[in-house]
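FYI, it's all coordinate maths here, none of it is from the lab. Because the structure is predicted, anything quoted here is derived from the model rather than measured. Cβ atoms are built from the backbone, for glycine too; each structure is taken alone.
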Structure P
């Protein structure tokens with residue numbers, strides 16, 4: 001992990017420094033907290049964000065109880081060395097309210113789909129198509145993904161633009177169900193795409 005040496009940082013008179021967590025994939029600011037030297041050291045050592053709780057007056061491991069840890073890829077400092085920017089991959093909501101971030105941000109259709117599928121997988125409400133897919137198991141979901149992929153090929157070859165976009169939407173939906181059945185989220189795919197983009201040569 002790329003991280004600044006704490007010796008070169010400017011901590012305030014309480015021994016704290018502002019730490020901003022930013023989603024590495026989307027660029028969204030997730031939360032603002034504080035670190036002391038110990039929290040910074042633990043973050044670098046473990047690769048998971050640790051902060052200083054001004055309420056508890058102690059270092060706390062973000063997500064240790066909820067499981068919503070922040071996996072830290074890089075830590076940068078600002079020009080005055082008195083604030084830190086953590087580039088993270090969140091494993092769940094970053095805010096204690098259950099929201100993705102502590103700042104108001106537009107919820108995308110993919111966020112909504114992911115949340116709905118998570119709920120359907122857990123609760124299996126009667127009459128839900130998604131729940132029926134989960135009930136059928138992985139083999140049934142894989143068959144549906146295969147069927148939808150074929151329909152995309154056929155629509156792309158000989159049908160209208162509207163038909164093609166509808167079939168692609170169906171394929172995306174069923175692949176999202178497959179990801180959820182495997183314990184993955186759509187965000188994990190976006191992470192891969194972002195990593196590829198960062199590593200791609202300029203065109």
Structure Q
């Protein structure tokens with residue numbers, strides 16, 4: 001599901017952002033700088049808004065910074081230096097950090113209001129890390145592990161749609177959204193373990 005969504009959007013999005021990325025390269029802005037700026041903006045926004053229950057404002061600002069993720073890869077491809085192992089590692093590391101702090105900020109708010117949804121949010125965070133770990137560990141063993149029902153793009157969409165509607169006052173949306181996220185993440189963990197198990201035979 002994840003790869004299908006990303007591939008269907010890749011061509012039109014690339015055409016749209018290529019002129020922007022070319023301009024950023026001309027003024028000396030690197031892919032790594034865009035990666036770091038997007039992550040920092042997301043983290044600061046989550047900590048300042050989601051922890052206080054200001055979900056709609058936080059979602060709008062985070063969506064803006066998430067778009068930086070589209071820019072850094074294109075800048076890396078267009079620049080003379082191209083993509084680098086360090087850039088790939090930095091991007092992956094900051095993705096994990098921003099995911100943790102987005103979900104952690106939501107959990108913090110729920111703890112403050114004594115909401116019983118906290119374990120579900122934390123479970124979704126743990127499962128998200130497992131999805132990434134299984135892929136990284138399997139590939140270090142020489143076993144490809146691509147795909148899955150809910151990759152990072154899908155999980156982030158679920159989170160931001162959930163927080164956005166929660167900010168608009170839609171009842172029960174946090175519970176619905178985070179239960180969906182947790183179940184989708186669990187399915188993806190099982191899928192990836194199955195892929196690795198079959199590949200290891």
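Side notes on the structure shown:
- In this comparison of P, Q, the computed figure -0.39, -0.47, -0.83, -1.06 for log10 I(q)/I(0) by the Debye sum over Cα atoms at q = 0.08, 0.09, 0.13, 0.16 Å⁻¹ is attributed to P.
- With helix-only ellipticity at 222 nm (-39500 (n - 2.57) for each DSSP H run of 4 or more, over all residues; to 500) derived as -15000, matching label from P, Q: P
- Calculating distance in nm of label points 7 Å out along Cα→Cβ at positions 110 and 142 for structures P, Q picks out Q as the one with the greatest value.
- Structure from which 4.2 was derived, distance in nm of label points 7 Å out along Cα→Cβ at positions 94 and 126, options P, Q: P
- Entry that produces 26 once relative contact order in percent (Cα under 8 Å, 6 or more apart) is calculated, selected from P, Q: Q
- Among P, Q, structure where distance in nm of label points 7 Å out along Cα→Cβ at positions 118 and 166 as derived comes to 1.4: Q
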